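Pasting the structures here.
Only the coordinates and a few stated rules stand behind these numbers; no lab work does. Every value quoted in this text rests on a predicted model; they were computed, and no experiment measured them. Cβ atoms are built from the backbone, for glycine too; each structure is taken alone.
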Structure I
Amino acid sequence: MHEHNGSVVVINTVPFVQRANHYHKDDYHYCYVVEGKITYYERKVGDKDLPKKHLYGKGDFFYTPSMMEHCMYFDEPTIFIALGGKTRTREEYEQDLVRLPSLHDEYMNSQKKGAE
């Protein structure tokens, strides 16, 4: 067996909430959607373009590398598993994290402006 020194977290979320809106300086993670769906936004740190939007549903597995701004939005109850490369002690996690304004809101506001 391979040793895993990272973290495994099961996250159960309610509808109409956002998670993340940050990037990791060194850490990365994989996510597996157990139930529900995730609207996922991402862009490289420093990129000024709109974040890319992806839709993931039950059974989907996706990767977030370090230095990638990301946000998750949930339209329905969702359960997903996050497999991180590093441990998830509060101190280590916060030192690696850079919080951001909402990528979901930025994307949605750009769509409203484009429709005007």
Structure II
Amino acid sequence: MEASERAYTEALSELYPTRADVAAEIAELEGRLTLPRSTELFASDIHGEYNAFSHVLRGGSGAVRALVEDVFGSTLNDDEKAALLALACYPAEHCAYALAPDPVTGPGVSLSAPQ
């Protein structure tokens, strides 16, 4: 082993002293290479636009809708996907809507998306 390789190996052994530390770092790096990247959102000039900005943040800039489509694309119809998105993006509002008594049918729970 050359001197430069030995110095490099010694530096790595200080950073990762056990086999478990090495395995954990390898798993972390492999995950970074293979897992999908998170959504990045850039927004400007949002003064006075709380509702619109909140909507974009809650929906993950479209990432939540894409995930629901990927996971439930063929098993849920459009109304069911809309209800799931409403629950995921607006949980408090959707639960309040779902638990509110219907003026026509009376009390009960509705899982459909708010209109």
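Quick check: 6.2 is what I get for distance in nm of label points 7 Å out along Cα→Cβ at positions 5 and 93, calculated from one of I, II. Which structure matches? Considering all the candidates, the number was obtained from II.
Identify the structure, out of I, II, from whose coordinates helix-only ellipticity at 222 nm (-39500 (n - 2.57) for each DSSP H run of 4 or more, over all residues; to 500) was calculated to give -5000. The read-out comes from structure I.
Each of structures I, II was scored by FRET efficiency 1/(1 + (r/R0)^6) of positions 29 and 45 (r between Cβ atoms, R0 = 30 Å, to 0.05); the highest score is held by I. Here distance in nm of label points 7 Å out along Cα→Cβ at positions 37 and 85 is compared for structures I, II. The highest value is that of I. Using the calculated result 40 for relative contact order in percent (Cα under 8 Å, 6 or more apart), pick out the matching structure from I, II. For relative contact order in percent (Cα under 8 Å, 6 or more apart), the value 40 is produced by structure I. Work out the source of 2.0 here, i.e. which of I, II gives that when distance in nm of label points 7 Å out along Cα→Cβ at positions 13 and 101 is computed. Computed on structure I.
Taking FRET efficiency 1/(1 + (r/R0)^6) of positions 61 and 77 (r between Cβ atoms, R0 = 25 Å, to 0.05) as the criterion, the top-ranked structure out of I, II is I, with the highest value. Comparing structures I, II by FRET efficiency 1/(1 + (r/R0)^6) of positions 21 and 53 (r between Cβ atoms, R0 = 25 Å, to 0.05), which one has the largest value? Sorting by FRET efficiency 1/(1 + (r/R0)^6) of positions 21 and 53 (r between Cβ atoms, R0 = 25 Å, to 0.05) in descending order puts I first. Given structures I, II, which gives the highest value for mean projected area of the Cα convex hull in nm²? Top value of mean projected area of the Cα convex hull in nm², among I, II, belongs to structure II.
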